[in-house]
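Visitor: Each structure below appears as structure tokens.
The numbers here are math on the coordinates, done by the rules we state, and not lab data. None of the values given here were measured: they were computed from a predicted structure. Cβ atoms are built from the backbone, for glycine too; each structure is taken alone.
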Structure I
Amino acid sequence: MIRCLRATLLLLLLLPLSVRAQSGGSSVLRTRDSLLLVVEDGEKFLLHPVRPRQTLFSLGRYYYISVEDIVANNTDLEDDPTLKTGTRIRIPVPNKAIRRFKGTNFNPEEWVSIYYVVQPGENLYHISKRYFEMDVKEIKTRNRLKSDNISPGQRLHVGWFGIEGIHPDWRPVKKTVQLSEHKQAFVEETDEETAVESQGVCQWNKTGKESSDLYAMHRTAKIGSVISLTNPMNNKTVYAKVISRIPEGFEKNLEVYVSHEAAKKLGAVDERFFVKVKYMK
């Protein structure tokens, strides 16, 4: 009974908050929240404030981004992908997701404010024109600036983000890594003499609707490497990229956690099933 309860609680922590996200996104962002934004090498990143019970999976669904891409932009999550309440997670954001002007039919209950964080060496013209294609006067008026002088760390209101999240059509189509490419990487990276072979329980988010990425979370396999996973019930094998360690809170007998796509290719039916693993430490 206790074991069943623990499994249920763990599942609740991992499942994307799909129902609430579809009902206005209140589970992820509230209208009284605010988002910070930075620009690095021409790419915009929202700094999402983590709230209790949010996971990589729920944020991935909300911002329409793969768990692998979230980890890639937050390398501290490689060793422990558990989200800490109060921290901020970097999320790449497309320009279409940023509303720069209120315009008509603007309902403040459906939007949260975005504030750009001024970096050293930047000036108001550079930020207004190059990053947001807005008049300097607009930025000054909106932020009640009496001059063009700004300081590093200063926050400038530059627009709004819809609490419904990011629409799939707003992100560029990402090239999906094919199974054959992962297999080739595994062959090139793996040393037969030093490779580790193990077996145990594999888990996946059965009810989730993640992207088609082939990734895995493992306790000891080299981050960024490709591991081999075989389902002995049907002899199907898949090759998945290790993006991070298994999050805290999982049972110690869990050998590997895989993406939705990887589990499907392994012919998984149950949320937890048995696999054989081969990897490099």
Structure II
Amino acid sequence: MYPLLISAAQLQTLRQQGTPLAVVDCSFDLMKPELADDLFEAEHIAGAVQAHLDRDLSTHEGDAVNGGRHPLPPRERVAAWLGSLGIGNSTQVVVYDRNAGNYCGRLWWMLKWLGHDAVAMLDGGLQGWKAAGGAVTSGPATRPAAASFEVRPALRELVFTDQVVADLGRPTQTVVDARGAPRYRGEVEPLDPIAGHIPGALNRPFTDNFTPEGFFKSPEVLKAEWEKVLAGRSASTVVHHCGSGVSAVPNLIAMELAGHGLTALYAGSWSEWSRTPDLPCAQG
């Protein structure tokens, strides 16, 4: 089982062995969501199916689990969608994108949230797969036979706004913001109504976890960098967030790769925080 990362070579081996496997392309364009389908049809890993951030990995219906720009759908609805893709509880899932892990981490985390541990991010994404000689194709996905996916106890913690508020400023909570430094400081804000960050939050842009080639840095490097970010704070207190709960996940994965254990996700993130009346916002 691969529960964190998988290399292109390891994925090719699994395919040759005939392991029950689902490869899911989560490529997206946040500023132009309509392009996601075009990206997939233009080029994707042969045999992959598609996950669309707005259509499949978020909901704006009344039963949304949280607020913000990309609210989570109820777990049972996600399970039904996974089953429609042929993903069952014994399937090894591999998620990837062409966006340096920005979007595929969302599905990785959601599967953990549904109690499915056998899910890994393809290190290097589509670019790394192609560089390793992996097969790609174009056109729509071929939908596999449906499977049954059963919701199980969550393997990762989901935190809500009221919990973040209750522990704000306490040593029992360390909020880490995965957005770029200018957005964190409040110098720019292209998407949400207020610029700035949650008071006391630390800043670790999710892109800092990757090499220039788009692969995760080594566990040793990540461990040293995260220890510098935390500056003596306990890793067990960390709650990750970003703009809408998507790009924070590479930070969560990086901490696990570094040996810092499991950490929590505030999925509503800044987009929910900044839209909630009377909550404090900091800049600088």
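Visitor: I, II: which one has helix-only ellipticity at 222 nm (-39500 (n - 2.57) for each DSSP H run of 4 or more, over all residues; to 500), as calculated, at -7500?
Guide: Numbers: I: -5000; II: -7500.
Here the read-out was taken from II.
Visitor: Let me ask something else about it. I, II: which one has semi-axes √(5λ) of the Cα gyration tensor in Å, as calculated, at 30, 21, 18?
Guide: II
Visitor: Please state which of the structures I, II yields 4.3 when distance in nm of label points 7 Å out along Cα→Cβ at positions 109 and 149 is computed from it.
Guide: Details: I: 4.3; II: 1.7.
The structure behind it is I.
Visitor: I, II: which one has distance in nm of label points 7 Å out along Cα→Cβ at positions 45 and 101, as calculated, at 1.5?
Guide: Comparing all candidates, it corresponds to II.
Visitor: If FRET efficiency 1/(1 + (r/R0)^6) of positions 37 and 165 (r between Cβ atoms, R0 = 35 Å, to 0.05) computes to 0.40, which of I, II did it come from? Before the final figure, lay out the partial values.
Guide: Numbers: I: 1.00; II: 0.40.
Matching structure: II.
Visitor: As an exercise: distance in nm of label points 7 Å out along Cα→Cβ at positions 61 and 181, calculated from one structure in I, II, equals 2.7. Which structure is it? Could you put the intermediate results ahead of the total?
Guide: Details: I: 2.7; II: 4.3.
Going label by label, the one that fits is I.
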